[in-house]
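Student: Have a look at these structures, which come just after this line.
Each value in this text was obtained by applying a stated rule to the coordinates, not by laboratory testing. The structure displayed is predicted, hence computed values, not measured ones. Cβ atoms are built from the backbone, for glycine too; each structure is taken alone.
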Structure P
Amino acid sequence: MNPAAIKAMVLAAGRGERMRPLTDQLPKPLLPVRGQALIDWHARALARGGFKALVINTAWLGAKIQSHFSPERRRDIDSLLSISYSHEGADFGGALETAGGIARALPLLGEAFWVLAGDVFVPGFEFTPGAVRRFLATDKLAHLWLVPNPVHNPRGDFGLAPDGLALDLPADDPAPRYTYSTIGLYRRAFFDALPAGNPQGMRAALAPLLRAAMARGQVSAELYTGDWTDVGTPERLAELNRPLSP
């Protein structure tokens, strides 16, 4: 498999309730951060790494996301960018949650693929063929990028073993935990517990699948310490867009 040929799925189906009223007329991935839509930061970063094929799932105001990536806008990002859509809202009346949405999009994806949320801001992250190559050389079903815990998630999500395994630590375990950045590499087999293509539109969360795979030693991880923001509230968006002090 050519590492640069794998696709990337950008999760963009959520309603963005905590961002209201900003998301009443605009889907959260289209909110502007430092002069461009959140989702454009991802598209440009993926294109810089050589990843030109994107799959985007939509539900809330999904037509606006598709319109955003008109041929003219697509050329502005990268002339070779290819985008496919999984329209959960049109097909099932709403978003299918993270794992349900990925399972629905599997026919559009390959045997391995990137997954990232359309509502995080991570301007310095580099999507590289080398990361894909290292992942494919292992027997793991997923590889996650973890980040230091933000103030709104002080307990974190997962642990990280010295050998690079991601850990679902017990609540009373004093070992450090980190926050899942929403960026990861996955194999199709990770989603074997769900119906292929999710034809019935089952809603399913990702965290239980991750925890089960971690218990089997099938998830690796690494720590990313660059800038990262979960743009989950109007206040966090305003802080990102605050003019820099001279």
Structure Q
Amino acid sequence: MNIGITCYPTYGGSGIVATELGLELAMRGHEVHFITYANPIRLDPDTPRIHYHEVEVSNYPLFQYPPYSLALASRMSEVAEAYDLDLLHVHYAIPHSISAMLAQQMLAPKRRLPFITTLHGTDITLVGTDRSYYPITKFSIEKSDGVTSISENLRRSTVEVFEVSNEIRVIHNFVNCDLYHPDNEKKLAKNYAPKGEKLLIHLSNFRPVKRALDCVRILAETLQSRPAHLLMVGDGPDRSPAQHLARELKVDKHV
């Protein structure tokens, strides 16, 4: 199949899952086309059967906010027509599912282009429930040709909050156990905790909802009773505040 995938190409879990899914599909012989504003961090464009198509957004003086969702819809339509895509798979409902729906309608006179929406969490529990986005989130779910969620709890919340009648299939986030498995000898941990110190780990896109600053505070509390280090993995808007807090609490040498 020829599959188009759209995700946020950042350190967030939805982008990681989308990228790993695309890589696995390519390994199985499918042609996978990533359509995003930047190359996803885990994606090697030189991988066989993997293609990357950048979404360019023009900063026209008339627009206070560049219309990314429209540029994305246009690019989706172009890629779908040029590479004869069989379907679009969008991760994170807003605005990706709306862009996919527009691309679907743009191609409607020529052929059918179905799209699948995967709900990942905050697109429903935070963004979607905001009054500004609630109607469009509900509409995008209802117009999707297929909907999946990463947990039963998220599926249940989506049905309760948005009162949608769509079937929502639960497909849990996955881990490739051939690559990722327990390090019982703690070989890698010794790189960060050579004397056997407790090692705390936080991995996220460092948005406020991920509470990166609280991890620094937890480290400060932990250090009062035992040696420890905090390994922060990722990047995002709370990176600098977390670094500042670590210096303020005098634990920066342990982060």
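Student: One of P, Q was used to compute mean count of other Cβ atoms within 10 Å over residues 26-33, and the result was 16.1. Which label is that?
Tutor: Value 16.1 for mean count of other Cβ atoms within 10 Å over residues 26-33 corresponds to Q out of P, Q.
Student: When mean count of other Cβ atoms within 10 Å over residues 18-25 is computed for each of P, Q, which one produces 20.6?
Tutor: Derived from Q, not from the others.
Student: -10000 is what came out when helix-only ellipticity at 222 nm (-39500 (n - 2.57) for each DSSP H run of 4 or more, over all residues; to 500) was calculated for one structure; which of P, Q is it?
Tutor: Going label by label, the one that fits is Q.
Student: On volume of the Cα convex hull per residue in Å³, which of the structures labelled P, Q is highest?
Tutor: Comparing P, Q, the top value of volume of the Cα convex hull per residue in Å³ belongs to Q.
Student: One of P, Q was used to compute FRET efficiency 1/(1 + (r/R0)^6) of positions 130 and 210 (r between Cβ atoms, R0 = 25 Å, to 0.05), and the answer was 0.60. Which one was it?
Tutor: P
Student: Taking relative contact order in percent (Cα under 8 Å, 6 or more apart) as the criterion, which structure among P, Q has the greatest value?
Tutor: Going through P, Q one by one, relative contact order in percent (Cα under 8 Å, 6 or more apart) peaks for structure P.
Student: P, Q: which one has distance in nm of label points 7 Å out along Cα→Cβ at positions 98 and 122, as calculated, at 1.1?
Tutor: On the way: P: 1.1; Q: 1.9.
Matching structure: P.
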